[in-house]
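In what follows, structures are represented as structure tokens.
No value in this document is a laboratory result; all are computed from the given coordinates. Here the structure is a predicted model, which is why all the values come from computation and not from measurement. Cβ atoms are built from the backbone, for glycine too; each structure is taken alone.
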Structure 1
Amino acid sequence: MSALLEIAGLHAGYAGLPVLFGVDLALAPGEAGTLLGRNGMGKTTTLRCLVGLLRPSAGSIRFEGSLIDGWSADRIGRAGIALVPEGRRIFPNLSVHENLIAFAADRRAASEPWTLERVYALFPRLAERSSNMGGQLSGGEQQMLAIGRALMTNPTLLVLDEASEGLAPLLREEIWRVLASVRAGGLAILAVDKYVERLVAIADRHTILEKGRVAWAGPSAALAADRALWERYLGV
């Protein structure tokens, strides 16, 4: 099967300071993958390049066969990549309902598109608080809203940057349940997070970054079996 996403030899940095040194990553359609590593290893920088928020200095990013590393962020979003950013970044002065419909689109005429009703079924708490302002929600509810908003764009690839960060254990479990459900429905996922146990259970393959380089890449079974990798690169 041809790749949905192909990142090859990616170099990038900020103000002339290099951060990434030849990162490679690939995902097949419907596959779930992760970017792992300690803080400051280049995970978010890789995601920023992917979604058009940072221009790579070298290398390539292909999505569904198209070279997208020179595209604007909005064009990449319309092409089918949806980002759930670190820090949620929902609109605090819009209601839950308004946040969800703000970017709703079904450009590919999906057979089972994400709609308000479907997002509310996935997150019943959002349905209960549909008229509340985004700023009135708890951190966990805001994270649900950020994921729901991304799904409402009906993406082909859902990208999550620290989706469970700062959440209480029960709310983290809710996020993992939702991601497992979404992944089972066939949506491709690329996630950055620190909870390796959960990611191994949900994802197909993993890429570990160390100082901006790929230190290891492989399937979940291999990562689960090698705890030395966790200790060496992830601090687990």
Structure 2
Amino acid sequence: MSALVEVRDLVREYPMGDEQVAALRGVTFDVDGGDYAAIVGPSGCGKSTLLNLIGVIDRPTSGSVAIGGDRVDQLPDAKATEFRLRRIGFVFQRFYLMQALTARENIELPLAEAGLKGAPRRERARALLDYVGLGAREKHRPSQLSGGEQQRVAIARALANAPKLLLADEPTGELDARTGAEMIALFERLNSDGTTILVVTHDEDLASAARRVIHMRDGAIIRDERAR
């Protein structure tokens, strides 16, 4: 299976006073299409920094990132925004839903940005709500939904433009154990249906559900193993 994500010699440094502090120290790895990998390690080890670089939210100090064969590490801002919109889905610990919009309208936002109009956009949003088990909640606003339901809406929104790659940063971090287990089952289903998933987590249950676990410490990968 060919690599969907190719990371090579990735370094990210930040200024701190008169010094440069390295958040990443020469990270190299691939993620194959269809894979499901969890990145784990102590706080401050560089997990979220790595995810932000793969997600074209940040740029590395040196090294490269390619997604689907396209170099993305030095894209201009406008092209980076377009790439994220059409090629990558994001799920975060906090759901970042628009409080004034309904569940369906939140999912429609990236579809509207991609130029899908009218009935097809509404139909796509409704289909995604059905997929995550919230077809009966399309007119509910975030304040009317539980934490788990809000995260399901956020996942549906991340899938709106059918990305091949889903990036998730602590997606179960604000959920109770039962709801977290439901999210884990949903991620497994997404992966079974063909979505490549790369998740940063402290959740041992979520990590053990992944096919692969990448262990980080002090800005470097120290172990890369198949979980099952």
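When distance in nm of label points 7 Å out along Cα→Cβ at positions 46 and 142 is calculated, the result is 3.2; to which of the structures 1, 2 does this value belong? Only one of 1, 2 returns 3.2 for distance in nm of label points 7 Å out along Cα→Cβ at positions 46 and 142, namely 2.
A value of 4.0 for distance in nm of label points 7 Å out along Cα→Cβ at positions 30 and 150, calculated from one of 1, 2, originates in structure 2. Name the one structure among 1, 2 that helix-only ellipticity at 222 nm (-39500 (n - 2.57) for each DSSP H run of 4 or more, over all residues; to 500) of -10500 was derived from. Corresponding structure: 2.
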